[in-house]
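In the part that follows, the structures are each spelled out as structure tokens.
What follows draws every value from the coordinates through simple rules; no lab data is involved. Everything quoted here is computed from the prediction, not taken from an experiment. Cβ atoms are built from the backbone, for glycine too; each structure is taken alone.
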Structure 1
Amino acid sequence: MVGGTTTTGRIYNYGSVLTKVFLVKADRPTPSYMRSPPETPYVYALENAMDEMAAALNMDPVEFRRVNDASTDAIDGKPYSSRSLMECYDQAAGEFGWSKRDPKIGAMRDGDWLIGVGCATAVYPTNVAPCAVRIKLTNEGQARVETASHEIGTGIRTVATQLTAEQLGLDPRAIEVEMGDTRLPPAPVAGGSNTTASVSSAIIKACGEIREKLARAVVTANDGPLAGRDPAAIRFTDRKLIAGDASLELKEAFNRLGVSVIEQYTEFRPDAASSDAVSKLYKGKTELVSGEKGDKMKYAFGAEFVEVRIHRLTREVRVPRIVGAFAGGRIMNTRTARSQLMGGMIWGISSALHEATEFDQRAARVVNRDLQDYLVPVNADIGEVKVILVSETDRDVNPAGVKGLGELGNVGTAAAIASAVYHATGKRIRRLPIRIDSLIS
């Protein structure tokens, strides 16, 4: 499967664009998705080219991207649902101190260390998929959310708890979330940065249906403080139904409905999904609706700035600091989002400087097949990592307004590091990882 090949053709306002992908048969295992999105290697090539063109024009790399920023897709001409790329560049550049950069190659030094700084764009299409959810709400204000989604460390349990509490006007401590069981309502695969968007959209739909049942019960009653009110105007807050200066306890609303528990089973299907997308979900097949589908282009963007230090004698490479600013629509939980983006940038440093699959050229077998020989960064390899969450509202991507962040953070990291290496040494590195031998030759 070949993926990630179309994004680079859509990032900037190209006068004309042509992209091609070539598949080559080789005597080795077929490469597959590993370091999050398949966009990463293609963006590495494009962002290196952007830096090279900026240098050839004697132009600031940030400003070069600004003059080539786009409001519409260069291929199909569709507008972006929202695009905060330059806001990301401006905020990250300010935090990083980009204005203090000396553009001359090799001009920045600290003793025996050559200092280089670089930047690059991070981009990832917004994916969303069908999802089913069951929500049970009691007259005591206790709720239970059930979906077969997987918590793989992204924080979806926390998000589901917060969102349900928000939608139903409850204390988050009154919400119980159950996930990860095939007996529960089906959910999409935990990949493609779609989980928060998909599960949240299903929860919003289910909670809306619960609120509608309760609201209609109280406004159609013969008496009561909310009788005759517009059901659309009723808010749910602190276990109360409120309209203007009138309110009704949640328990009393249940009494009007004649039940003590509401169980709502809801299926969410994205607008651009096929008509049988939900039925395929029950068969274990996820239909991801990508950001390229529909009337608008839906992408999450970011900007990453990196400082590298290279020893003038040994060519040892260090990354003392990295700053990333990201716009991913509505941020459901700032703590979990920041953690994911920080992890993504760290893995991006790893891809740029450490990781490589080494093959025995005679037998075409992987040599470094365990963590004893496969290099990944440790705490000593990672310096200061700063994440900026850029405010962005997008009502077109999905009901939750979520673009997804899990795989955005490391898309541009390697390119930013390569640009910083060039700024320090004057060497353009085409092949990753960048190691000592890359800089000695």
Structure 2
Amino acid sequence: MLKRAVLLVATVVALRAFAAPADILITGGTIITMAGPNIENGSIAIRNGEIIAVGPSTEIDKQFSAKTVIRAGGMAVVPGFVNAHTHVPMTLFRGIADDRGLMDWLQNYIFPAEAKNVDREFVKWGMRLGAAEMIRSGTTTFCDMYYFESDVAREAKAAGLRGILGNTFIDFPAPDNKTWDAMIAYMRAYAKQWKGDPMITPALAPHAPYTVSADHLKQVRALATELGVPILIHVSETKNELEQVAKAHDNMTPGAYLDSLGFLGDDVVAAHGVWLTPGEIKLFAAKKVGVAHCPESNMMLASGVAPVIDMIQAGVELGLGTDGPAGSNNNLDMVEEMASASRLQKVTKGDPKAITARELLRLATIGGATALGLADKIGTIECGKRADLAIIDLQQAKTQPVYSVESAIVYAASGSSVVTTICDGKILLRHGKVLTVDEKQAIAKAKEYRQKVLASLKK
């Protein structure tokens, strides 16, 4: 018996000696690769931020010896979620003006509150609070539109997150830049500082067709082409937007109007698309314009229901977004967003089969990655992709029993079911603790800002 034990130990030691090195080995989970069939009892090996092996644990575990082993039995491992449209620093305005229409919310509450409160410190702390929230719910990539975006980039990188980060262009004085020329100058410096960074992609973000003039939209288009960076813009979000654009531009719809300016292309990400016409849907598909569907925002602001099924059938590059965490959603939970997107399409189509849980997972991962131009790097669990992953605990009362892992995630789990978040091979969340953001400090600062914001609105 002793000889057998010694022989077994010697065999294990010998196998480890021949095993390839890895930084992280995730073992025993259900791997939802989004690139093929699920792998039950599967493993993922990660080295230098890259996925180097995916397959059954019985095979992968023998081939690799890792510094960190994450045992994922009873859990699902999915590609990190891609939030295709948001305004993260607005976490500090969460709940400031709910239950209002978009134009009332923007013009009478948000724009005034931003003018009085938003500066670099505000953006820093709002981003830290939002980073902790995103990490806790499995988001590893986010597409942001706000002000002082270079500071957003700095905080995102420090938190270990991946971002497409657009600095806002708008035809009135903004918190960071008071003139159009200042916006252009800021963008040039911002792009020069961050372009080529492996985690941060700088972008131009003209607010919308009704808040940026035709001449300025053309300038944005030209500057994006010159700098080689993407464009983020709100398009066809509300009926009011359609009315404003039609009145100002010969009865054109927003998408058609942008196309008439030569604005659209495969480097453009359009948020919302609620009122896109069938012709615009075909146009966006042909020009490979990415679209970010934000169902909870569209419901909360009563903006309408986006033609998601029509866009999918037409081949539009479609992802999911939470929109901003103030007034138009109030959280950054992509798991919740998937459930809302599914139910909204089912009830409006009158068809429970309108969209599946698997399709929603696709939109929240590789769909968003494709819309943002990142499909070659992230969005699926495959060898050669960057290691952006979320591990979801399915052993909770609310997710048991599990008959379909996709259904358990989309319809039963929530962002709080995420137990581990990894971005670019770096562990951001483990054992319920956010490792890259001082969460307690961010929450304390949020409480301080609440008092400051409330006082500013009384002036």
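Between structures 1, 2, the calculation of relative contact order in percent (Cα under 8 Å, 6 or more apart) yields its largest number for 1. So Rg/Rh (Cα atoms, Kirkwood Rh), for residues 67-106 alone, computed for just one structure, reads 1.16; which one of 1, 2 is that? Of the structures listed, the value fits 1. Given -9000 as the derived value for helix-only ellipticity at 222 nm (-39500 (n - 2.57) for each DSSP H run of 4 or more, over all residues; to 500), which of the supplied structures 1, 2 does it correspond to? Structure 1 accounts for this read-out.
As an exercise: distance in nm of label points 7 Å out along Cα→Cβ at positions 243 and 355, calculated from one structure in 1, 2, equals 2.7. Which structure is it?
The read-out comes from structure 2.
Work out which structure the value 0.65 belongs to, where FRET efficiency 1/(1 + (r/R0)^6) of positions 179 and 411 (r between Cβ atoms, R0 = 30 Å, to 0.05) was derived from one of 1, 2.
Matching structure: 1.
Given a value of 1.05 for Rg/Rh (Cα atoms, Kirkwood Rh), calculated from one of 1, 2, which structure does it belong to? Only structure 1 yields this read-out.
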